[in-house]
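In what follows, structures are represented as structure tokens.
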Structure 1
């Protein structure tokens with residue numbers, strides 16, 4: 001009996017220890033986060049020294065990847081003794097990983113910095129997946145960012161609240177090979193005529209691909225009007241009613257798409273490859289400046305141009321955040337601060353590096369430092385993004401009404 005009782009007590013003790021271990025680990029991680037947020041930046045630098053930072057983000061832009069690996073990685077090692085490992089991964093997979101780690105209460109996450117914005121940021125923030133607020137700890141953020149600018153402190157209508165730092169600006173554009181398409185295209189009606197006249201030479205990735213989703217929203221803006229969708233409630237029935245003319249348009253051009261619209265490229269990288277190979281006459285981008293680098297490298301031909309819609313092209317800001325369960329929050333902060341420095345921001349505006357637009361307020365940048373920045377391609381008229389909560393609703397409607405439609 002005594003042996004049996006001892007066995008039961010041992011089992012209960014093990015269960016108790018297992019049950020207590022995760023909250024204990026979570027509490028330890030929480031205390032460490034508070035300690036970092038209460039540290040000075042010099043203390044953060046010292047903590048980060050000799051550590052490794054895992055940077056996760058979209059890896060489909062080879063020009064950007066090369067710049068990051070050949071410039072950011074060695075600079076971080078030389079100047080801060082921090083080893084940076086870049087992991088290219090689609091944001092859907094990154095979000096799934098972060099949500100899964102949260103669900104199983106994994107306090108030792110693999111991701112230290114995540115390249116993020118839009119509905120993914122809203123999901124991360126709403127689910128308490130992020131560390132912070134941390135941006136006020138960053139010297140370059142305080143020195144160069146215009147914290148009164150809406151596109152720096154809101155992300156697709158979601159307040160940033162210091163939980164992510166701006167990294168670059170993006171502007172959506174459809175891209176065309178003007179050696180194959182001579183017609184002027186300034187709106188969706190012009191585009192429709194060209195698509196119908198060149199069957200199989202236009203397509204866009206299946207949603208929820210980030211760039212393709214922007215294309216669908218830009219179609220909605222052009223046909224329905226931004227002012228008629230900007231303040232829609234996050235209600236599928238109301239959204240569907242409002243955007244129906246744009247959904248009809250997408251179904252009307254569907255038979256003239258690549259493979260008659262029966263299938264779509266799975267990613268923007270696939271569409272870029274199809275464009276590069278001449279399989280289609282169009283691709284699309286969220287970063288028009290990158291086209292110059294891709295033309296210089298020979299990936300895209302010299303007749304590549306962006307289309308400017310007369311009602312405007314969608315623009316937004318992309319950000320960097322730190323997961324709550326990052327094992328190196330100090331190192332992550334140092335990397336993000338460097339990426340918002342005049343050196344790094346200037347370097348990435350060069351189209352040979354990336355061509356991404358800066359987030360710095362150039363009025364706050366010295367005359368000498370301004371020399372580090374390259375001229376950028378600017379689309380004259382821009383329109384803002386919708387509230388993040390509307391994006392997945394539109395993507396669902398597109399999936400049901402266009403992708404799965406027999407029209």
Structure 2
């Protein structure tokens with residue numbers, strides 16, 4: 001038994017966490033739901049923590065979570081006339097977030113006592129603050145991305161940014177998914193670094209000696225993510241033009257949707273790249289796996305990437321990656337090629353080097369996979385448990401949550 005195993009299974013009262021989330025696979029719009037699923041499974045493997053995970057009701061959520069995890073789907077959150085993906089930009093979720101907050105308060109009496117509140121991203125912060133006021137329990141907010149990441153310095157939505165700031169101010173501890181994110185919270189939101197703990201995400205599996213398969217010789221160069229300014233899709237298309245000058249048979253897939261998708265289609269046509277490009281649209285996790293299996297390189301030229309789960313998936317699949325310098329994953333995978341997201345030539349040169357030198361591509365992929373193998377959801381859960389302990393150290397005396405009186 002390892003030291004971590006002994007610590008996890010020590011004889012102590014289990015901790016009860018009320019966790020507020022927004023989505024879980026397969027109904028996801030990005031990395032948030034994937035990260036929450038990983039944490040829940042890691043918590044189950046760690047032991048000593050029970051979780052009630054509250055989220056808006058969604059069809060198809062898998063029921064194979066650990067016994068310590070109870071998934072609580074809340075009705076009354078969605079606009080019945082709009083599907084999840086049809087709602088578009090993040091601001092369109094603001095009303096749903098308010099309905100979610102009301103739904104959590106309605107559900108609270110049925111859930112029993114809990115020790116701590118853990119809220120994931122701004123969409124749950126209004127609910128988290130209301131529950132903290134109602135229960136007096138300590139609050140941990142988990143920042144996977146911010147409005148400054150998504151919209152940039154000059155296009156932030158002030159309503160969302162202020163809700164993020166309010167949630168952080170109300171929190172007893174703040175979790176960031178990388179040092180890069182931590183620095184952004186200090187710089188853009190005025191938070192003290194002393195209140196912030198970094199808990200890294202992890203991937204789908206952990207291998208002691210990873211030996212990823214070699215990328216296919218006739219595979220594509222891929223981009224996977226929301227096609228928005230944050231993710232740098234225009235840099236990817238412009239780099240593709242330079243790559244084709246050196247690698248004439250290179251093909252490209254840009255998977256995802258977003259407000260810049262029509263512009264990217266138009267830019268590809270204008271640059272004469274239509275025959276080399278495909279746009280499969282939003283793809284689910286199985287389709288992501290299939291795309292990575294036919295990819296030679298993944299390029300992630302994000303202007304701001306708090307972690308980069310899809311790049312981690314690529315690394316686990318044996319696909320060499322070109323990352324933005326503004327990517328949290330690079331902190332744990334230092335061998336990955338990193339470039340300035342504004343430097344089109346650097347992006348192109350990095351991809352060309354991997355496409356034209358299979359031995360180098362294989363070495364880069366193997367080195368990255370070895371480093372990424374240290375990322376494990378059970379380890380993330382253990383780090384999170386330490387955050388919970390710090391939050392509880394400053395907690396007020398426990399205030400029981402009232403339970404409904406028995407029916408007469």
Structure 3
């Protein structure tokens with residue numbers, strides 16, 4: 001019975017913190033009404049949280065009968081998380097406080113040696129960021145690292161990440177924890193982008209969505225009923241391997257993926273080279289098409305039709321209400337318009353197609369969401385480490401500049 005009461009109190013504490021995080025500044029009376037607990041219980045929890053340094057008074061507000069009520073919010077610098085977006089050419093890191101505000105951010109080229117050298121680079125980068133922001137490292141408590149591959153939660157290796165050497169042959173997650181000195185969650189970067197858009201981007205409040213990243217590679221983060229879908233091996237969403245575009249039976253398609261070979265940025269560059277006899281950058285294809293270059297227009301049209309087939313495939317299997325386009329190619333407005341036309345011609349069900357609102361920061365925001373949810377579970381709900389919390393219910397703080 002004692003254990004049951006303690007568990008109930010931890011749930012109540014967690015619920016109160018969640019309400020403060022999403023609705024601050026807020027009074028104890030409003031908290032009690034919002035979370036469905038007695039005023040006495042809420043007052044006791046608020047007192048404990050204030051004594052422990054997690055929340056603070058922000059002012060007073062007029063009550064219904066003329067009395068004023070004290071309002072509270074989280075203490076932003078009571079704890080911090082690291083968000084890291086690791087790519088094949090660059091690594092972006094940020095230190096983020098409890099209100100999801102970025103206090104320091106830095107980008108640098110990814111160490112080409114890969115493996116342990118990249119883990120050490122991330123450790124150094126995060127510690128330097130904390131020092132730059134004047135944040136004591138003891139207050140940084142968790143890190144989420146987005147990777148362009150498939151993390152193995154058992155071995156710690158990251159598979160299907162050909163642009164970063166050796167991280168598929170080692171316990172990369174374990175190496176990161178050694179370098180940082182605390183818990184690390186390694187997650188697919190596109191999954192984090194999907195979480196970011198759902199948490200505080202264009203898909204806020206959408207429970208069934210797919211984030212499709214179109215750039216050098218092609219991948220997707222799939223959220224069904226508010227939960228990320230990872231699959232048996234963590235490879236759900238590796239849409240670059242859909243068997244159309246290039247020849248799926250060509251041995252090269254086992255390494256890169258038939259669709260990615262044709263619709264990724266290198267595929268678009270090679271297709272234009274075939275048609276026009278010269279090589280241009282992907283961003284120049286859009287300018288050339290707008291200027292009337294028929295070869296560039298053909299490349300964009302063919303690629304848009306391939307992406308429409310990709311979305312139709314996902315639509316038939318997952319039935320999302322929204323598809324968010326990200327990546328260097330996916331965020332182009334004129335490309336979205338071509339995709340919408342092609343999709344309407346090949347798929348009968350309407351799908352709301354949006355461009356990423358968070359842009360290059362989508363994975364960092366998703367990492368912040370995962371990191372803050374972890375703190376919410378392990379600090380504010382001590383004793384509930386084995387209880388799953390729905391990230392969608394841990395709302396992004398209103399009115400804040402998020403990661």
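Read the figures in this text as sums done on the coordinates, not as results from a lab. Small disclaimer: the values here were computed from a predicted structure and weren't measured. Cβ atoms are built from the backbone, for glycine too; each structure is taken alone.
Here are the numbers for this structure:
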{"read-out": "Label whose coordinates, when Cα extents along the principal axes in Å is calculated, return 76, 47, 41 (choices 1, 2, 3)", "value": "3"}
{"read-out": "With distance in nm of label points 7 Å out along Cα→Cβ at positions 239 and 375 derived as 1.7, matching label from 1, 2, 3", "value": "2"}
{"read-out": "Top of 1, 2, 3 by distance in nm of label points 7 Å out along Cα→Cβ at positions 55 and 303, largest first", "value": "3"}
